[in-house]
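Have a look at these structures, which come just after this line.
Just so it is clear, none of the values below were taken in a lab; they were calculated from the coordinates. What you are looking at is a predicted structure, and each value in this text was computed from that prediction instead of being measured. Cβ atoms are built from the backbone, for glycine too; each structure is taken alone.
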Structure 1
Amino acid sequence: MYKFFLPQTEAGIQISVMKPVRLSALLLSLFFSIGSFSQSNQDIILVKNVTLIDGTGNPPSFNASLVIHADTIVDISPFKAPAQARIVDMGGKIIMPEIINAHAHLGLLKGTKTAYENYTSENIIRQLEKYQSYGVGAVLSLGTDYDMIFSMRDSSREGKIPGAMIFTAGFGFGAAGGGPPFNFTVTKVFRPYTPDEATADVQQLAALQPDIIKMWVDDFYGQLPTMKPEIYKAIIDEAHRLHIRVAAHVFHIKDARQLVADGVDALAHSIRDEDIDDALLDAMKQKDVVYIPTLSLDEYQFIYAQKPEWIDDPFFRSSLEPGVYEMITSRDYIEKLKANPSFPKMNGYFQTALRNLRKIFQHGIKVALGTDSGATPVRTQGFSEHLELELMTEAGLTPLEAITCATRNGAQFLHIDNKYGTLQKGKKANFIVLQQNPLNNIKNTRTIVAVWKDGMEVSKGPEK
């Protein structure tokens with residue numbers, strides 16, 4: 001009797017079956033399987049004639065070459081090309097590491113709606129493949145997930161499902177009777193009333209091994225109660241006792257000050273109500289707080305009313321769910337945007353976010369790219385990450401600095417920089433192939449002609 005394991009089902013459950021097999025047949029099967037595996041691992045690829053942006057922040061290397069064995073970069077020019085290598089001539093194209101999105105949401109978006117009913121393994125995988133086609137190699141889903149995400153996360157890390165790798169905070173922490181106001185998250189958001197409840201909730205979540213813990217600390221334009229400091233301090237303290245980091249959704253500088261003082265590990269949105277001061281900058285730097293500005297989220301709050309120049313760009317439209325283009329270009333939608341009492345202030349909040357990012361980056365505080373894509377239909381998955389790069393340069397970062405935030409810094413934040421985030425010897429051969437150089441114009445990250453994962457081309461970019 002021999003035990004075989006079948007792939008995971010939709011619910012992430014492994015099914016085992018017991019089946020009698022003749023020993024000779026089994027050994028023969030194993031012989032051919034091992035032979036095939038060994039042969040594939042001996043394949044060597046020489047990717048030559050590229051401009052290499054390696055993600056480290058160093059200047060690009062021109063007319064560079066990479067030797068790839070299986071899924072790993074084993075050498076970078078100059079070197080003598082292996083005689084047995086399969087040669088891929090990129091013809092002078094540019095390659096850069098895949099983008100890492102340190103603030104996203106998975107599974108809830110489908111068509112023009114975000115809802116729990118959309119949260120299926122099929123929809124999550126579809127979104128992971130979309131992210132991948134846009135050159136996004138990993139996403140951290142922050143606080144709106146359901147139970148199945150943990151088995152899918154593990155399968156994703158093991159290469160058993162396609163698309164971008166999953167990282168997750170699981171179920172987030174909101175204010176009792178307050179934010180987040182999203183109906184689709186109500187059933188899986190912890191809303192502790194006391195520090196003791198908060199501690200117990202952290203312990204319950206920790207048993208599922210989340211990659212990080214997410215808290216919403218915001219009054220949502222004064223409409224809802226915000227989380228009390230004694231609650232989020234209890235969350236931070238217990239999470240740290242269990243060796244889990246904590247990221248906070250913020251808006252107001254007063255909340256950011258207290259969160260940093262209490263030991264939060266990351267601010268997952270921009271500070272938007274006031275310009276940041278030197279005291280807070282120093283505290284963030286001293287405590288190694290990571291800043292994830294999500295500038296695209298703030299621009300989406302008003303930009304559709306101005307018909308942005310990219311509204312009809314195929315690169316943007318290909319990222320939209322069915323029906324969303326018609327929705328965001330309709331008169332009703334534009335009028336609804338403008339009718340929001342907070343709409344006149346939105347551009348001002350965005351400008352404050354730009355200034356604060358510039359100050360934070362110049363102060364030497366680590367910045368990672370995040371977009372909040374997937375939370376609503378207008379924060380489109382795939383395009384938002386490239387728009388975020390553009391907005392980071394609008395804030396004052398150079399294209400090379402923005403790309404480094406989106407690659408190396410994101411990998412360091414997710415603690416995967418031993419294999420991902422930069423294109424160096426010993427790292428995974430995961431990269432985007434671009435037709436034009438983004439260091440000349442950051443919008444050129446949108447000229448994707450191929451995406452490689454684990455040493456293989458997996459996409460020609462988004463469909464246009």
Structure 2
Amino acid sequence: MTAYYSDKKQDKKRVVITGFGAVTPLGNSIVESWRNLVQGKSGIGEITVFDASKYPVKIAAEVKNFDFTSNIPEDMHPFVGRSTQFCIAAAREALAHAGITTENQQTPHIGISLGSNEEGMYLSHWERLYESKTVKQLLEMRKDNPPSTVPSLHLASASQLGRLWQIRKAASTAASILSILFNIQGPVRTSTGACASSAQAIGKAMRLIQDGDAEIVLAGGCDSMLSEFCIAGFHRLRALSRNNENPEKASRPFDLKRDGFVLGEGSGMLVLEELSHARKRNAVIYGELVGYGSSSNAYSITASPEDGRGADLCIKAALRDAGCSIEDIDYINAHGTSTYLNDKSETAAIKNVFKDRAYEIPVSSNKSMLGHLIASAAAIELIMSVMTINEQLIPPTINYEHPDPECDLDYVPNEPRCKRVETILSNSFAFGGQNASVLVKKYQ
């Protein structure tokens with residue numbers, strides 16, 4: 001029996017994709033990133049953004065050769081960190097790709113929906129935060145001033161970075177900066193759902209358009225967690241690969257010898273648009289967003305349930321929202337982190353939903369080459385899904401060399417595959433059990 005999940009309201013406004021941009025470990029544009037992805041190249045190497053020589057994990061998927069001298073107003077410099085700079089570049093590319101100009105015009109019909117984390121900070125930054133006062137000076141301040149006033153006196157005499165610390169690290173700041181830089185005056189949303197953040201942001205953007213709150217939404221995600229704190233923290237959770245000797249082989253989703261994910265960074269941004277609005281301006285349409293689903297595992301902060309519970313509810317919700325049957329899915333862009341529990345859980349969730357047909361659907365993981373880009377992962381993977389539809393070429397899962405009996409689907413091992421693809425399911429399953437799935441189709 002065909003599982004059919006349709007109670008989709010037929011009067012929903014249609015949401016199409018008219019532009020996208022990306023900064024990834026595989027390239028600083030969509031063209032470069034896609035070319036390297038389908039060629040099976042890895043963006044993983046030794047950490048250079050800080051001295052990792054004494055850390056157990058010495059590898060990451062860094063953005064390379066990025067121009068950090070791009071045109072950002074001087075008064076914004078204290079607020080703009082590594083992640084936000086990637087986001088500005090990706091947004092600029094997406095808007096140009098869509099043929100949209102926002103300067104010097106009223107834009108209340110354009111919104112922003114961004115998945116992001118707090119800006120990363122390195123150990124070297126901490127000295128600059130409160131550099132003007134030593135501990136000794138603080139103790140002297142306590143002698144001469146009421147205790148309640150000492151923190152404010154200290155903050156007032158701190159460096160600019162210290163005074164702006166709360167704003168500088170807020171997850172919502174990147175979206176606000178996009179709004180200011182690109183003169184976007186419509187609704188602005190921020191999603192912080194860990195690894196599902198940008199999928200949640202894209203789902204919210206889809207709803208903004210369907211509900212008539214915006215005609216265009218700049219949607220996606222950005223992240224850079226490549227700091228001493230994050231590398232140490234994920235290592236303590238035993239989540240990271242320690243294959244320091246062979247970085248390009250470290251991320252191996254669904255492979256029996258996988259030993260953890262590789263932390264990465266970057267940004268992916270899409271221009272989502274209401275169909276009639278896109279038609280009026282004769283926009284090129286690259287795909288249509290047709291379904292979004294979300295759920296929670298209600299299970300654990302760091303572990304995925306082995307039976308795939310929660311994730312399967314999310315996939316079903318996306319299918320139901322799109323009015324699709326399990327027969328409609330041509331390819332699954334997997335969350336595919338390269339951790340033992342997550343890969344096993346996602347495989348189980350796919351089987352729970354698609355039953356025997358699960359073995360007929362190609363499933364691959366972009367993270368085998370990109371690493372895990374956390375809050376930006378889902379947006380970049382959705383862009384790669386749109387490219388898959390337009391190029392009719394499925395990216396591979398590289399480093400798949402040792403089949404795992406518990407992960408026994410078709411993971412498109414090591415080589416890209418030419419195949420007719422019209423409908424793609426893209427999965428994102430986060431720490432804490434927050435799940436999000438997005439369905440994208442070839443525009444008809």
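Relative contact order in percent (Cα under 8 Å, 6 or more apart) was computed and gave 24; which structure, 1, 2, did it come from? Intermediate values should be presented prior to the final figure.
Numbers: 1: 18; 2: 24.
Of the structures listed, the value fits 2.
Quick check on the output: 12.4 is mean count of other Cβ atoms within 10 Å over residues 100-107, derived from one of 1, 2. Which one produced it?
Working: 1: 29.0; 2: 12.4.
Value 12.4 for mean count of other Cβ atoms within 10 Å over residues 100-107 corresponds to 2 out of 1, 2.
Can you rank 1, 2 by FRET efficiency 1/(1 + (r/R0)^6) of positions 44 and 340 (r between Cβ atoms, R0 = 30 Å, to 0.05) and just name the one with the largest value? Write out the running numbers ahead of the final one.
On the way: 1: 0.00; 2: 0.95.
When FRET efficiency 1/(1 + (r/R0)^6) of positions 44 and 340 (r between Cβ atoms, R0 = 30 Å, to 0.05) is calculated for 1, 2, structure 2 comes out on top.
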